[in-house]
Structures are given as structure tokens and as C-alpha cells.
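Down below are the structures I want you to see.
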Structure I
Amino acid sequence: MKEEMNIEVDENDKVIGLRPRKDFYSDKHIHRSSYLILFNSKKEMLIQKRAPTKKWHPNLYTCAVCGTVANETYEETMRREVMEELGISIPFKKLFKYKHFGDKDKAFKMVFIGKSDKTINPLKREITSIKWISLKDLKKDLEEHPNKYAPPFVKGMEIFFEKYADKVF
């Protein structure tokens, strides 16, 4: 099996080159990730529980789709990951980018937003479960139980609630 390569970037999100994915499972290298905030027509947001086999944040909730950037753009990653992880194809648009430099995951996160009522077919090896949740309930749960959620998701949602939540609908 061919080793997966991901884009390595510097602290300003400038491309350094490609590096094996396994090299990013420490705090030594910075990569890129694409995240999708997905809503349905009921104004609920889809969250997923990450599989226990995931290297980063196993068994924690995060956004509908999250994927590392291989030798592609943030947008190309999102298009590929939506199909792989959810089994659908949908339009989406860039919302914001932030950096999360945690203890075992250093990355720039590009957050996209989309809307769909299509049937979701989650990729079992990546996603344990999915659920639709109102923003009000999500915000409350993030405040009361932050340890249920992946740290980069918590940080991204703080930015979302502060700057974007009231402009979404």
C-alpha cells in the first residue's frame, strides 16, 4: 500500500512540501485540514463521532467532515472528503481559516459551510455515529461538556459562534 503524503506548511501556512502522514502525529510538523459545517433545512448542524481507530481525537465529536490535505487545495480536499466520509456531493463555500496548534496536532483548519438534506452514508471506518443538533443545543453542550469534542472543533466553533452563527441563516 502506498504511503499517504500530506502537505507540510510553515507557521504562516506556506507550503514546505509533502511529508508522510505519519510524521504529523507529533507536534513537530504543521499540516492543513479542511472542515465542513453542514446544516439541513431545519437549521440543524451535523456532527460526527470519530472512530476509535483515529489517531487524532478518537471517540470525540467533531464537524460533519474533517480531512487532511494531501497534494491538493483545501477545496479539493473538501470535495473528496465529503464524498468519502458522507457519501454525498454538495455545494459548499469557504467560511474562515484558523490555526490549532495542539499537543499532537498542529494544523491550519479551513472551515467550509454547506447545506443539504441528502441521505448521509457515513464511512464506518472513520465515523462511529452522526447526529443533527441545533446550534443552541450544540453551544450549550460545548460549554457544559467540552471533553466530548475534539479540541480543534471546540476552538473552531468558538470562532463560528463569535463571528458567523448569526449570519448563517
Structure II
Amino acid sequence: MNIADQWDILTRARRSVPVDVHQLTAALGVRLKTAFLAPNISGMLERVGEKFLITLNTGDSYTRQRFTLAHELGHYMLHRHLVGDGLDDDRAYRSTNVGKYHNTMIGPKEETEANKFAASLLMPSESVNREWAKPGSTPAQMASLFGVSEHAMSIRLGVPYEPA
């Protein structure tokens, strides 16, 4: 599948709320698994032959796994030419030497790009703005609707995060 087809698949996926990142991953031809990773590792993107595999930390919450998956898809779409054998992201979504891979080609710039990709994928601005305009909308309600953490939704909405 060529890159243009992959971007078309991404565009279509962003039209649903919540975005089905598991189905999207399969549609892009990327394998997905969960595993008990070290507590300080959120996810990995690995090259397996000509294909890619994303591994999520099974110990993480549902919303964290969704964000990690979207983040790793960001690396796949934006940085696959830098992945080499693989990369792993720590709890702060930084490629460090704490996991199986220490990919020095992925730095702070690429990690920021992957985070922005993930936020845009899971919380498309058009959908967020439409739902936020509805009377009675709250960050907690929006987070639940989009399948993200309240903290992530508060950042996306540009409102203070007020933990319960």
C-alpha cells in the first residue's frame, strides 16, 4: 500500500468518534500486540522484515494505550525512515535507553511530532469543536466520548486540568 492510500485511510478514520485506532492500525497494515513491558515503557514500534509491529504495555490504562498506539502510529507515518530496527517510548513518550531499542535517530523533535499526530488523530479539531459547542459539555464528558484521558482533553480544549 502506498503512502497516499495510507493518508486516505487516516483521513476517513478521523471522521468517527471515537477514532477506532485498533481498526486503523490493521487497515494501515501494521501488526499490534500487547505485552507486559517494563513499567517505564509505554510502547514500541519495531520493523519485522518489511512490516511493522506496535507493542503496547498491557499494564497501562485503556486511554493511555490508545494514546500510545496513536503516538506509535505517528512515528510509523512520519518517521518510519528513521525507525531502523525499532524504537521504544518511555512514560514521557521519549525514545531513551530504558527499553529494548535506543534509537538515536528519534529525538525531541520527532517525539513532539508524534505527540501532536496522536492528539490530532484521537481528538480531531473539527469533531472536538463541534462537541464542545454543545450545551453542557465538560472536559470529562468529552474525554469519555473521545476515549482519551481528561488531562489530554483539557490540553486539547485549552482549559485548566482539574483532577477529581
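Only the coordinates and a few stated rules stand behind these numbers; no lab work does. Predicted model only: the values in this text are computed from it and were never measured. Cβ atoms are built from the backbone, for glycine too; each structure is taken alone.
Taking distance in nm of label points 7 Å out along Cα→Cβ at positions 8 and 32 as the criterion, which structure among I, II has the greatest value?
Top value of distance in nm of label points 7 Å out along Cα→Cβ at positions 8 and 32, among I, II, belongs to structure II.
Comparing mean count of other Cβ atoms within 10 Å over residues 40-47 across I, II, which is largest?
Answer by largest value of mean count of other Cβ atoms within 10 Å over residues 40-47: II.
Which structure, out of I, II, was helix-only ellipticity at 222 nm (-39500 (n - 2.57) for each DSSP H run of 4 or more, over all residues; to 500) derived from, given a value of -5500?
I
Given that distance in nm of label points 7 Å out along Cα→Cβ at positions 24 and 128, derived from a single structure, equals 1.3, which label among I, II identifies that structure?
This value belongs to structure II.
Figure out for me which of the structures I, II the number 19 belongs to, where relative contact order in percent (Cα under 8 Å, 6 or more apart) was derived from the coordinates.
II
I have 15.1, 46 for Rg and Dmax of the Cα atoms in Å, calculated from one of the structures I, II. Which structure is it?
Considering all the candidates, the number was obtained from I.
With mean count of other Cβ atoms within 10 Å over residues 72-79 computed per structure, which member of I, II shows the largest figure?
For this comparison of mean count of other Cβ atoms within 10 Å over residues 72-79, the top structure is II.
I have 2.6 for distance in nm of label points 7 Å out along Cα→Cβ at positions 16 and 112, calculated from one of the structures I, II. Which structure is it?
For distance in nm of label points 7 Å out along Cα→Cβ at positions 16 and 112, the value 2.6 is produced by structure I.
If distance in nm of label points 7 Å out along Cα→Cβ at positions 56 and 80 is computed to be 2.0, which of I, II is the source?
Answer for the origin of the read-out: II.
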